[in-house]
Structure I
Amino acid sequence: MTLIRTAAALLLLLLATGAAAGEIDFDSMDHGSATQRIEAYELLLKQGETNPELLFRLGNALYDDGRLDEAADRFRGSWESTGDLRSLVNLSIVLEQLDHRDEAGKIFNEAIDKNPGDPVLISYYGDFLSASPDTNSGIGEAVMQYRRALYIDENCLEAHFGLGTLFARVGIIQEAIREWDLVRAIDSKHALAETAEKNLIRAHRKMEGR
């Protein structure tokens, strides 16, 4: 087992060392352990690599290694430099785990103020609100944001999926089914459609009492 881990670490470092010659093979590098990925990604940064995906991947590796403060810094850097919504979502998750939920909410609000017509961003804010410790107000505010996103784009998958998840959580199964069906109808090849399909199977079983 040690030999395999050592070989994997060597492979990651070789990939990192040779990355300057071409595209970074992030998919191959992501097969390593969190520690191995951190070492490889930090080596790339030291080499002056500026690929915008790098900070996001490093943030994920640091998160997997339990280094939440450092992960937050990397996600923040990725978000501020690239506007990558994945980094914003991950930053909000980490900040919440660090008991900085108010800061995460502030970042979302600032982002929406700058991009009020982005339905995906608004939907992600709905996801954030739906996880509020204050369940009653959180659910109401989340639904408002999902509806706001759908007013901008009635085919916003993230909003329909978020609504479906929220409805299922509060026991409104028929409405959850309706939203997830819409996700599949809008884009059956999207990753959310695959998850929606699995959710629909569980929801129909629940409706049938199985």
Structure II
Amino acid sequence: MILPAHRLLAAGRTGLEVASFSIGPESGSNTITVDKPDGTEAGDLLVALMHQNGATNRTWSGDSGWAERADPGTVPSIRIATKIAGASEPGSYTFTTNINCSKRAVILRIPGAAWDTIGAITTYTGSANITAASIVAAGGLLFQAAVNNSSRDYVSLSGMDLFLSAYDGGTYLFANEVGEGATGGKTLSTAGVTVASQTVLFSVKEA
């Protein structure tokens, strides 16, 4: 299920929203390619969410110009990277690992935004609920990324709005507008199903 991007705070206090996004085809090789989001212009913030279910001993490469924000190297693994779009961006981006493994990737385009902060990644292997650690945000948009290795659906127990569910479940983004200060932890549930999963909070602010 993919929800319309305009759900994100079209009339919000900050004026920030995800203007477009792109989802790469799921890959079992050592690369995954994602199209540039529609309408990308110089100065737009691009946020890439990657999810891999392969071995733990792997490294990412081939993404020059992207700033890595999180990569725990565990399974399932959330990787977050960002860049500010330049005047001449390629039509697609390829991310590479040193081994073949199942991987997924989504890129968000957020005009007028700058990267703010990211919290500690939470990993659970024996629970149906998982809580992302609180962050101290500057005010803007708050995102909760979550992945699991069983294509299970998440629901928020903390009032976060579902933004997208990609790849028939297992790769999720929730989002809310957020003010300045501590966000508090945010809990997701897989409705009683115990799965290996990870989640993390991150935020963007006005540029």
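We did not get these values from a lab; they are worked out from the coordinates using the rules stated. It should be emphasised that the depicted structure is a prediction, and the values quoted were computed from it without experimental measurement. Cβ atoms are built from the backbone, for glycine too; each structure is taken alone.
Can you spot which of I, II the value -24500 was calculated from, given it is helix-only ellipticity at 222 nm (-39500 (n - 2.57) for each DSSP H run of 4 or more, over all residues; to 500)? Label of the originating structure: I. Computing Cα Rg over 2.2 N^0.38 Å, for residues 106-161 alone across structures I, II gives 1.03 for structure I.
To which of I, II does the computed value 3.7 (distance in nm of label points 7 Å out along Cα→Cβ at positions 114 and 178) belong? Matching structure: I.
Source structure of the calculated read-out (relative contact order in percent (Cα under 8 Å, 6 or more apart), 26) within I, II: II.
A value of 39, 36, 27 for Cα extents along the principal axes in Å, calculated from one of I, II, originates in structure II.
From I, II, which structure was log10 I(q)/I(0) by the Debye sum over Cα atoms at q = 0.16, 0.25 Å⁻¹, for residues 50-137 alone = -0.77, -1.42 calculated on? Answer by label: II.
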